[in-house]
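J.: Each structure below appears as structure tokens.
Where a number appears in this text, it was derived from the coordinates with a stated rule and is not lab data. The structure presented is a predicted model; accordingly, all values stated were derived computationally and were not measured. Cβ atoms are built from the backbone, for glycine too; each structure is taken alone.
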Structure I
Amino acid sequence: MILCNVSQDEPRSAARTSGETVIDFALTAEQQELVDSVRRFSRRRLAPAYAQREAEGAFHRPTVAQMGSLGFLGVDLPESFGGLGLDGVTSGLVTEALCAGDMNVGYLSVNISLCGQILCRYGRPDVVEPWVREMIAGTAIPSIAITEPTTGSDAGDLVLSARRDGEEYVLNGEKTSISMAGQSDFSLVFARTGSKESRARGISVFLVPLRGSNVTTTPIRDHGNRSIGRGSMFFDDVRVPASHLVGEEGQGFTAVMQGFDHSRALLALQCLAVARVSIDETWQHVTQREAFGKALSTFQGVTFPLAEADTMVTAARLLCLHTLWLRDQGLPHTTESAMAKWWAPKLAYDAVNTCLLLHGHAGYSQDLPYEQRMRDLLGLQIGEGTSQIMKLVVARQRAGRGLVPN
């Protein structure tokens, strides 16, 4: 039997019989204070400039640095590297609170978590610690460079090469569709160090500083997520010290796949936060707006779609928190993270679409945030693992790799 306590206001549940598994999402007073602080910051500082950051096409660096100074970045990273060392559930709630104001800024915190976990686990401390500390402080923006022009979902088929030359590696090739490519200060670059036939076993990861480097980038004009930005990165005999190899040669694919099991749950909460704030706003709208002499909320055609969206978003949020709870217990959570990643972006997009329609012509305009939220959400139905790949992951976990189609 699984018992869930998801209230953040009630004390932690008392011990129950040994036959029950208790999933308790209640927070300590210190954790609750952190989440409340993030919510206030998100509401006051992030939400009012959501559209402005899209117009500027970049993060506002002073705001990111302020987030770092307040301890809102890398909360789940080890204290020895400057993080808060908090659990996955708390990091998910922090991500959720940030994304309620601006899901794009919230994506930065997810990326810092993903990159930080890889660096802290696999990197040489003397090499990676300064970069991790800068990320947490909000003074360095990371990117993670996996996708290539001829390889999207097939991350084991990379061709960008890294050749050992004495105490350096020489990188040659192209990456594309890289989030924050134009504004990142360093990148975790996944490159082939083994033969093409070795597939994933021949992929390694390198910490590549970008400040003053000869890595060139070109932007991609996107439908949404414009303050994050995507771009292509070109490596032409780019040299990095051998000490910047993160982990052992051929270990890169394993590193990122393990990290994705965590970050996918955070990305799902990122999307659901946008849906939640939209639903809350729309409930208020339909109780105040009148048509035919009655509040819109008196019409079932208005309230039923909103009630359905509200229900589904609440259920998906519990899946995400369950996934992070499993991770905190050291239990397998690949299936749950894949479920969350394929479901939440689509669900959130559909929920915000419902909210837009229930606001009528005003909802369709740029005066309200729904059209921008929908455009931003659409990108996460593609990035970080498409729904088709996520469903394949679930199928392989359930039926076995050899018993499902490729």
Structure II
Amino acid sequence: MHHDSDLGDLRRSAAAFARQSYASTAQGWDDGSSEFDAGERRRLGELGYLGIALPTEHGGGGGTLLEALVVLEELAKVSQTAAWPVFEANVGAARVIQIYGSDDQRRRHLPAIVAGSATMAVAISEPEAGSAATDMALRATVEDDQVVLRGQKRWCSGAGHAEQYLTYCRFGDAPGAKGIGAVVVGKDAPGLSFGRRERLMGFRGIHSADMYFDDVRVPIDDLVVGAGGFSRLFTAFTIERMGNATMSLAIAQRCLDDSVAYSQERHQFGKPICEFQMVQAALADMITKTEGARLLVERAAVGAGTGAPDSLQASTAKYAANLAAKEVADLALQLHGGYGYSPELGIEGRLRDAHGWAIAGGTVNMQRLRIVSEYLGRRFDQRR
């Protein structure tokens, strides 16, 4: 475990790099006038940011979840698009390979991810399987030494852009979670095609599209978790939830920082607006919501060490951070008035992204259900 001084150094260096590298380009990635390219991703790899939480034997830093989240937050404060590869490598599909993959799979996939020469996206959601993820219908059959996939995925972040896809699929006729496993599918696999790139409310710099599997064949060596492994895969979701919570925390913190500065610079009625009690009340709410979310995120991350966090703590952190991001960004937009509503300061973009994180990775309402289920130690079946 690193000391606080080391974490502070890591935070300061990541913050300085993000400001210097992305402050002038973040807006272009959001409005679509430019693209975050593979060269930028390789630069993140060279800095070691893509391997912070991945094992040293595959080129990673072997660090803690908290270290990865500190870097993720500082990049995400400046650009959510630039932070996305760090998210994918340290809390996304790569962690599933690290925890559950074979030695061969780790050797084949992790070094390229750490270097930034490849990225792995995750494909879970389907047209009829969103919050009810275990309703997924993408069929997987084993024929000789191959897994054959037939079906469709939706809302895949990175679709058409990532080199590989950790694809969740259903083996056999077992219902619910029992039949679900996961395989790695390469972007160029015959029979795999991508729908048009979605233009979403937020997440503008991150590719998202449908995926179509028309008898896609992958070697059995690319099977990561077989049928019935969904509960184990859920452990990896808790790590991803911490990344989601941190992206939300970054939105809240940046909106708070901008509002604190603006409220002292902006004068109306002959004095800085921070002297008006309505503005002070808004700032007090923003400070409290952001600080509360930070404590819950850090508690879960510290508890995780180099592994996965406690499921209750992860859901609580995601829930609190998702709400904080939406509420703090909304207050920031109001405090900035017309400047908040204009794209030039980036606040309206952060508000749009905040809503995305509250849907992705298990919605706010699904977190509420998980929190109570975990706290009471009882399972509630939504299907009855």
Structure III
Amino acid sequence: MNVLCVLEKGSWAESHLAGSIRALGHEVTVFHHGSGVGEFYGRSRRQVRAEKNQALLRQARALRAGTGLDLIFCYVYDDFLEEETARGLARLDVPLVNYNVDMATQWYRQSRTARYFTMMLCAQRVNMSRLARYNRRVLHFPMAAKPISSPAEARQAAPPDAPVTFVGTPRTYRTRLLGQLHSSGIPLAIYGKYWLERREPSRPATLEKILHDILLYGVPKWQAEGFDGMLRALQRHRSLSRPPIASPLPARLFKGFVPEEELNSLFAQSEINLGFSRIAGDDPATPGVTQVKLRDFEVPLAGGFYLVEWVKEYDEFFNAGVEVETWRTREELIDKLRYYLSHDAERRRIALAGSKRAVAEHTWDKRFAMLFAELGLKATPHVHASSQQTLSDPS
């Protein structure tokens, strides 16, 4: 098949989504819509967005008229995608799908263009019924893991600097909880961007951004979630405007960024890999908003022991205590960390079972096989599948 992937640049999406389709033997052209799926186009950048949308439509039409086009796979919000562009893509008579990997808090950011898509893909089940008001054809398309497919992707990472590791970016909730673990004597090593700089990833919450979101998404939010939903959204915007709390963690715990090709090795070598499922709510002592993430499949597939914050939907994918282990409170987390650090055989047994389950059920080739079947596509790989095009418009 010939597939056009419309993705953000420089993130997991290109290697996991476009890369996995390519690894199945299909021809893939990547169009970069920007630097992030939620990239903000304010008044000063409207012309930039218009030009990018026009370039996307031109590229899709050129592929359709040239080598042919069998699928357009998008990971994009309405912040970038204009309705006229979505309508133009739909008129190409090619299956057109859009993926949402943050259904807990960002499900509505595809509501304006949803009706133009053949199908809406949802990484989590939460809010699927709300998105279905704008396109009845929604498909649960969970995130997955990308198996090691070449020596270049299997570069050995240095052994972790502590038995318990966490890989991810700083957030206030994570910083607080990791600080409490450190104070309790848990041996930690923390990897990821921004820790060494002691800052959180920047996410704009300007007045223009807030007004933009109200204008574009206020109606869907109000209809689905009422006043409480609108209030929670405004509170999240306000929390993003506040400076992060001072980190209680010593600098020696921060180990910096880990290249993607070393992640599997790091996961496998760590005695315990920590997983935080919370995406909203800063206080570890009170419940927050949680959802299943990419890391939840990557760690088990790599053969790592995974101790992850419990999410109801997670029970669909792994058996807690058998294939992974879960926790719900700070106290339970500390107890299980201490228990599994002293029970090596049990920890290794769980990691092996989790790896077998992930390989059997939770890889991207399994996900895309399901999608192709749902779309009625005969996903026969091309004989010559080595070519690749990547297109980015200047911003």
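J.: Quick check: 2.1 is what I get for distance in nm of label points 7 Å out along Cα→Cβ at positions 102 and 134, calculated from one of I, II, III. Which structure matches?
T.: Matching structure: I.
J.: Continuing with this model, one more query. If you rank structures I, II, III by distance in nm of label points 7 Å out along Cα→Cβ at positions 334 and 358, which sits at the top with the largest value?
T.: I
J.: Can I ask one more? Using distance in nm of label points 7 Å out along Cα→Cβ at positions 30 and 342 as the calculated read-out, with 4.0 as its value, let me know the right label among I, II, III.
T.: Traced to structure I.
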